Structures are given as C-alpha cells and as structure tokens.
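Listed after this line are the structures, all set down as structure tokens.
Laboratory data are not the source of any read-out in this text; all were calculated from the coordinates shown. The shown structure was predicted, so the numbers you read here are calculated from the model rather than taken from an experiment. Cβ atoms are built from the backbone, for glycine too; each structure is taken alone.
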Structure I
Amino acid sequence: MEKETFKQILILSALCGVALALFALLPVVVKISVFILMTCVSLPVIILLHRAGTLKIFTVTQSLWIGALCGFVSYIVFSIIYLPLIYFLSTVFAIGYLGGFVLMLKLSTPGLILMFTIFISIVSVMFNAFTSMLYFYLTNSIGTFKDNLKGKK
C-alpha cells in the first residue's frame, strides 16, 4: 500500500469517526451510529478510495488491513470526540439519556477508560475487517459473475 493511500485511509476514517461522534449526540440515532461505527465504517472508505482510483490492486489481505485500520482509527477518534462531549453535556445540562457512559466517566480512572476504549476499538477492528473482507468477496464474485455472463453472449 502506498504512503499516500495510507494517509487517505487515516483521514477518511478519522472523518467518519468525527461524523459518527457528532451524530451519536442525538438520542434518536446514538445506537445506529455506534452500530455503524462498530461494523461497517470501513465500507465507505473502501468505496470512496476505489471509485477515486486510489485502490487499484485490491486483495483479501489489503481489504482486511484497510478494514482493521478504519475500525481502529474511527473508534479512537469517536471516543476522543464523543466521551468529553457527553461528559460536558451531562454536567452542564444534566441530560439523563447518557447515563451509562457518564457514570463510567465519573466513576472510572483515566487508565480504566483508556483500557476500555482500546478493548472496544479492537472489537471494532475485528468487525470492520470482516465487513471489508465480505465486501471484497461480494464485489469479486459479482465481477466474476458479470464476466461469465459477458463470455456467454
């Protein structure tokens, strides 16, 4: 993977993490945004880079690495943005729907919060790597299927 592609993956993953952290502040979409963050945040990054022509050679190993990188970076950026914002909102405005996260932030040490964040980011790495590998297999099999149809005509 080229250095420029690596930078683009990091930037797009960080932007996805920021966007999902801001959407997660809304009580209606918090579960949906966390689900997207944990499972399929690597898909828009791969699709954007593939359509832009940056990912020309796309293999299973490359899809796994891209998915893992997207999952880790996006969750870390999500945590850096989301956790201080909900702590601020809970102390200033006394918002009650964020109870579990706020209780964890108020009662835990920074080391424990960091350990929890790294553990959940590893879970995000696994799910996003699987999702990107699944995307690779689906696009590869659809491309093979289209090539077989063109050959029969």
Structure II
Amino acid sequence: MRKVWALVLSASLFSIAYGFVEYYAIRDTTFGYNPVMFSLVYPYHFIMAAVFGLTAYALLTMHGIKGAIPSLILTVALFSSMLVVEDFTWFALRAVAPVHGDSNAGKLISQGEWTTRFMGSTDAYFTAIPNWYFASMAFSIISVLAIKSRRPLAAVASAL
C-alpha cells in the first residue's frame, strides 16, 4: 500500500509542477495552430500527452510496479489522474494567483470553458466541475483496486 501512496504523491507533485509551468510559462497552448480534433485538441496536447504518459510509466517503474498488463492499465489510470490534477492546478492558479492580463483572473472553472466542453460539467456553488474529472478518478480508483486485488476491472467496478 505504501507503493501506491508514494506513486500518488509523486504523480501529484509532477502534475502540480506542470500546472505551474503551463500557467506561468506556457501562456498560449495553441501556439498559433488550429485544433486538430473535436475543436478542442491542439498539437500541444499531443506533446503534453506524451510527457504525461512517459512520466506515468517512469513513476510506475520507479515504484516497482511490474507486469505488462498491470503496468499498461496503471499507466493509463495514472495518466488520466495526472491530467485532472494538472488541469485543476492551472485553474486554481488562475483563481488565486493570476498573471497580469488574464481576462478570467480570480475565477475557477466556468461553464463553457474548453475543459468543460469535452464531457460537460457539474455545477458547484462557485465553479463548474468537468465531468471527465469524475470519470478519470473513478477509472483510476477501480484500476488500482483491480490490480491490488488481482481481479478483473469489471468485477471490481460491479462490486463498488
């Protein structure tokens, strides 16, 4: 269980650090390009996906997770959770420590922003929570439980 907590902590720290870099250093993730998929995905996102995928796999390897199928499942689960943490970090920084000139300074996620357009969002008192956050975290939790209990993903999901 310690391996799992160490993995979660190291993945979270990487994602938070990446959120800082993306918000404060990478000011325009479009880099002047048009979206290539779904009017939401820019070429930058493929680079970001590669960085997060390789980092997720490296973290699993460093924490001693072995086996081809468990590694693949956990890499995808860790990758998606890391994206949630990074995305929320970006919006939290915009809300509490915005850069000069940010037109949405002081706001968390609002309805209609790109992150809410993928799967919609759930309204909360002060923000909109993207539904993909819930799907990602559920998949990650089910994956970890399945790998730890050595049961198929479907069996773990139905038991919850």
remark   = Comparing distance in nm of label points 7 Å out along Cα→Cβ at positions 94 and 110 across structures I, II, the largest value goes to I
request  = Determine which structure produced the value -29500 for helix-only ellipticity at 222 nm (-39500 (n - 2.57) for each DSSP H run of 4 or more, over all residues; to 500), calculated from the coordinates; the candidates are I, II.
outcome  = I
query = Out of I, II, which structure matches 3.8 when distance in nm of label points 7 Å out along Cα→Cβ at positions 54 and 126 is calculated?
reply = II
note = Rg/Rh (Cα atoms, Kirkwood Rh), calculated, reads 1.09; among I, II the input was structure I
query = From which structure (I, II) was mean count of other Cβ atoms within 10 Å over residues 14-21 calculated, if the value obtained is 20.6?
reply = I
ask   = Who wins on relative contact order in percent (Cα under 8 Å, 6 or more apart) among I, II, i.e. which is largest?
value = I
